[in-house]
Structure P
Amino acid sequence: MAVIAEPVVQAPRASLLSRALENRSFLGSLFMLPAILILVLFLAYPLALGFWLGLTDTSIGGTGHYVGIANFVSLAKDSVFWLSVFNTIFYTVTASVVKFAIGLYLAVLLNERLPFKSILRAIVLLPFVVPTVLSAIAFWWIYDSQFSIISWVLIKAGLIHNYIEFLGDPWNARWSVVVANIWRGVPFVAITLLAGLQTISPSLYEAANLDGATNWQRFRYITLPMLSPIIAVVMTFSVLMTFTDFQLIYTITRGGPINATHLMATLSFQRAITGGHLGEGAAISNAMIPFLVAAILLSFFGLQRTRWQQGGRD
């Protein structure tokens, strides 16, 4: 008896879209598309526009023309620009080092068993939560030449006889804004390092105690090496935020006295917005990029040396 074969019914081919949605690489690219668009719109485009404006003589209300590197040549001969470079480096290095030292100390202290530890952590975080402009106004009153609470207390204590010119003397003004930045930036460093400290296994310290290690040896050979990746990230962000600081300086001193506290960011704003020379202001902003790249490389890769993490010497 012959067997009649039934016709084979082929399933409809999957559509191109269905096959694409089953592809993990395509789905990953699709999900990344919104983030890429945001980065292009709010980061890449302003950066490219700023670079282009730095090559033109554009001014507010007028059309600019391409002038090449003329703005950068002019900046190379500008004493105020070089003063702002010095101020920016001094401000960034001094504030970042002190913020790290105080922040690390507070992080180690808050990592211990203390009464009311949660309340203390909240108090430490307060300066970072307060809006920058509000903090700057408070320091502006603290440094006031006639109503300074610091000068008043020192006079009442008989330590000085006249009010201190915190913002009237160039070096006093530099140190004053550095102190304000330290006060605002320490909480970020302390809380972030505290989070890193809590990831270190207590068994490492218990083993060190059994071996008779001192507090300094535990800190040197356990805490610092284990915390170094977090330190690298924290210092990178700290340096970037300090180098590009604008609100604190502009609110307290506006770059004065006699440009003694002008940072590259505030000088760029002054030349571009208040002065109307967009091309020159953009050139100053572009001149910040090499310093930022150098700061990132120094603070990030410099703190990730393998031998240093293992407790050895370079």
Structure Q
Amino acid sequence: MLITLGNPPSDAEIDAWHAVVSAAHVRDLPAAVPEPSRSETAGRLSVQPWNGREAHLAAVAEDGSYEGVASLLLWTEPPNLHAAYLHKLVVDPGVRRGGVGARLWAGIRELLLAEGRTSVSTRLELGGAGEAFVDSLGFVKMLPLTRYVQRVEQARESTPPLSLPEGLRFAHWTGVAPAALAGSLATVHNALVDAPSGDLAARPPQWDARSVRAAARLVGQRGGVLVTVAALDTAGAVVAYTEAVLHTSDDTRAAQGDTSVLPAHRGRGVGRAVKRHLLDVLRDEHPGVREISTSVADGNGAMLAVNEALGYRRERPAGLFEMKL
């Protein structure tokens, strides 16, 4: 039986969902990758995105436990009213190859068609059961990625602090950007449009002050912490930034968010400098963070070079896949 979780879900629904994702994590990912906490799962299931709505489906066994779960993000803002993102489709390892994944996908596909969506994308690990499953459904790999990990203290010790070019200065904040910086931060967000995207049907959003603040607020509403380091010019405008997300306040592995530099300031070491400065900010304000993970498109040579200089090591391959409906 398939069910749609309540909005918000009950504690019992969160517990049953978390049991599936935890079991799958242990089976499918390297031991070094920290398991998601229950509070992270609860935040994800309980708080809707700022730019869409998520449907959470579960395949329920006769005893009431969940055999598999799926989350679908339906964007509700231009330019992606035609598209959706399959955030998760996970089957408990103990019942795999029994048709649970197919039932979940049937429910997701029915929802996509009912909503009039013409494409759906997803990100997953390469070489495992997940890739074989989406291949069987007709998904196409659009963008190969690699996941990398940086050890914070090792990177700090091997790379001295880096200065910004004359006329620029560092700034950092936790959570929502100060109102005075939100507009210029949005401009730098929009500069990511030229990063490799694999020609996906879903397009990067058009950021403004409202949306950058809403996206940051969502991290906190889900129980996480967003740390941003920026380079400001003499007028006090953001010209570059990098982000790290702690899914819970006691995370030991942070997730690297976007890093972006305005075109006029590229080629001057600004991106590398803000990423190096982030290490010092985390050391001072979140000393429990030992690692930072990130995903980089295999064709993004500029960011790969920056990350290599800062001590990132390859962890595992991944990819962005898409299906046209």
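No lab work stands behind these numbers, since they all come straight from the coordinates. Since the model is a prediction, treat every value here as computed from it, not as a measurement. Cβ atoms are built from the backbone, for glycine too; each structure is taken alone.
Some notes on this structure:
- Taking mean count of other Cβ atoms within 10 Å over residues 139-146 as the criterion, the top-ranked structure out of P, Q is Q, with the highest value.
- With helix-only ellipticity at 222 nm (-39500 (n - 2.57) for each DSSP H run of 4 or more, over all residues; to 500) derived as -10500, matching label from P, Q: Q
- Structure from which 2.4 was derived, distance in nm of label points 7 Å out along Cα→Cβ at positions 51 and 155, options P, Q: Q
- Of the structures P, Q, the one that 13.8 was derived from, the read-out being mean count of other Cβ atoms within 10 Å over residues 163-170: Q
- Entry that produces -0.38, -0.60 once log10 I(q)/I(0) by the Debye sum over Cα atoms at q = 0.08, 0.10 Å⁻¹ is calculated, selected from P, Q: Q
- Across the set P, Q, mean count of other Cβ atoms within 10 Å over residues 91-98 reaches its highest value in structure P.
- Taking distance in nm of label points 7 Å out along Cα→Cβ at positions 211 and 275 as the criterion, the highest value among P, Q goes to P.
- Looking at relative contact order in percent (Cα under 8 Å, 6 or more apart) for structures P, Q, the greatest value goes to P.
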